[in-house]
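A short reminder: the numbers here are calculations on the coordinates, not readings from a lab. This one's a predicted model, so the numbers in the text were calculated from it and none came from an experiment. Cβ atoms are built from the backbone, for glycine too; each structure is taken alone.
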Structure I
C-alpha cells in the first residue's frame, strides 16, 4: 500500500501488484483484507479478486479500465491473460501467498507460465508458515540473492492446541465420528477427508443422523462452497467436511475442533490442518483417527513434528490386536509368518 501511494497512477490503471494464492476462498479473504487497509488511504485503490468456479465474464468486465492490485488463483489468471482481459507488463511486485503450496507439483507449471508474462526487474515475495526443503530449492530457482525473514513464534503466540490420536478400525470411523460429535457436544467441527467422494458420503451420513453437515471441496461450484462456508462460520452448519482445499488460508474465528478423518499426506499438511483451530489466542482441539493401516504414516508425521501422542481407545471402537499384525506394511511381511529358504529346502528333503 505504501508503494502504491508513492507511485504515479497512470490512466487507465495498470496492475502494479500481483498476489497469487492457491484457493478461491483465500483470494476473497486477502482481497477483503486489502480493501479494509485501503479505506483510510487517499485516492481510490482498485483491488480485484480473480478466481475460478464462477463465470469469467463479470471478471472481464471488472478488468475494464484496469486494476491496481490483483489477487488471483493461477488457473483463472492465465485464462484472463489468454483472453487479453489482463496485462501483466506493469507488475512491480509479485507475491506468492502459501508459497509452499504454489510451488509444489500441483501449481508449478502454471506458476512458471505466469512468471514468463511478468517483467524484469520486479520484487518477488514468498509467504508461508512452512517451508520444506524441496520447496526451498524451487524458490531459489525463482529468486536472486533473497533475503529470508523468519518471524519466530514466542510462547505467548503459540496456539493452544490439544492434540489427540484415536486408534480405530477403518470401517468404524464413520460411527466413531457420529459418537464423538454427540457425546462431546461439539457445535462446530471441521473434518478433513481424503477425497470429495468421501466428503459427500459423510455429509449424507451425518445429515441422516440429524447433524447439519455439508461437503467442501474443489468439485463443488463456488456458490455452494461459499454458502457452506458462510453457514459454518455463522453456526447454522455444525460440521464441514473438507478436502485439503480448506487447509490453506481459511480463517474461522474460534473454531474449537478439527478432526483428521483421513491423515494428511505430509507433516506440513498436518500442521496447516490443525492450525485452523487455536487461532488468535483461542484454544483448540485436533483429533486424528489412526487406523492400523495408517499407523506407520502417523508415526512419520509425529517424527517430523517431534512429538509422540498416546493412542486412545474409545469404548465400543477398540481395535483388535490381530488387525495391527495383519496390516503390517514393512518390507518382507511379518517375521515368523513366511517360510525361509532354508525351511523350504528342508521340506523338500534337500537340506538338513
Structure II
C-alpha cells in the first residue's frame, strides 16, 4: 500500500478539527447563507488542494479525498452531540442542519466517519497502486446511496421539515456523485475468481439440496422478505393486531415523528423486498450474472441501514416512548442484526464461488435443450 496518498487522506480528515475550531469562533457563522457558502467553499478548496499536486487519471481519487475531508466533520458532529467532546459544531447544528442532532443523524455521522472513511482509504490505496477497487466501490455506493435515500426524504417529511436551512443543499453532491461514480465502477473489469468451464458446469448442474450454503441463504431470504413486508405494513398503519402489538411492544421507533425509521421501512419494502425475491430466483436458477455485483451493493446498503436503525432505536436522543423497550431489547436487536448479516454472507458467497452465476454455461445449457 502506498502510504503517501493514504496519509494525505488521513491528514485531510484530521484537518477538519482545527478548521471547525476556527469557524466556531466566527460570529458570521450564525448566518445560514454564510454557512452554506463556507460549506461549498470548503468542498471546492479541498478538491483544488488535492487536484493541483496529484493529477490522478482517476477522478474517483479526488472524490475519495474530498469525502475523507468531510468525514472528519461528521465525526466532530457525532462526538459533540454525544457529549464525548466539546460541541464545536454547535453553530452548524443551530443554523445549518438541526436534524443531525437526532439519533439517526448521529448514527449516519458515525458510519460516515468510520466505515465510509475506511472505504475511502481502501479505494485511494487501490487507485495509487493501479489495482481494481470494484467491490469496495460497489459496497461504498450501496452504503452512501442508502443513507442519502433515507436521510433526505426523512428531513423533509419528519418533524424537522419546517426547519430546513440552505445548508440542506450541501447534501446534494453526496446524492449525485455516488451515482456518477457507480457508472465508472461498473466500467472496471470484474475481478471474480477464474473458474474453468468444467467447474461452472459442475456447479450449475447441482440442485439446491446439493448446495447447503445456498439452501441456508434461501431460508434467510424467505425470512427477510417476510420481515420486510411485515414492517412495511406496520409503518403503513396496518390495523392487524400483530402490527399493532409489534409497534408498541417491540419497535416503537417505527412511529418516531422524525420519520427516518418509517422512510427506511418503505425503502426496504419497495426496493429491498424485490431484491430479496430476485435473489431467491438467482439461487435457484443458474446464470444470473448480475448477482455478485448487486449482492455487494445491497450488502453495503443494508449494513448502513441496519446500523443506523438499530443504533437510533437505542440512542438517548430518541425520546423514551420511541426507544426499544428493555424487555424486548435482545430479541429485537438480534432480529435486526440477523437481517444485516444475511446480505453480507450472500455477497461473500457470490464473490467466493461465482461459478453458479456464470452466464456462459447457462447459455450453453439452453442451446443443448433447444
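Remarks
- Ranked by distance in nm of label points 7 Å out along Cα→Cβ at positions 170 and 226, structures I, II are topped by II, which has the highest value.
- With helix-only ellipticity at 222 nm (-39500 (n - 2.57) for each DSSP H run of 4 or more, over all residues; to 500) derived as -22500, matching label from I, II: II
- For -1.04, -1.27 (log10 I(q)/I(0) by the Debye sum over Cα atoms at q = 0.22, 0.25 Å⁻¹, for residues 74-145 alone, calculated) the corresponding structure among I, II: I
- Which entry (I, II) yields the derived value -0.29, -0.50, -1.33 for log10 I(q)/I(0) by the Debye sum over Cα atoms at q = 0.06, 0.08, 0.15 Å⁻¹: I
- When distance in nm of label points 7 Å out along Cα→Cβ at positions 42 and 218 is calculated for each of I, II, the greatest value falls to II.
- Comparison of I, II by relative contact order in percent (Cα under 8 Å, 6 or more apart) - largest value held by: II
- If P(r) over Cα pairs in 5 Å bins from 0, in percent, for residues 114-241 alone is computed and equals 2, 8, 10, 12, 12, 15, 16, 12, 7, 4, 2, 1, 0, the structure in I, II: II
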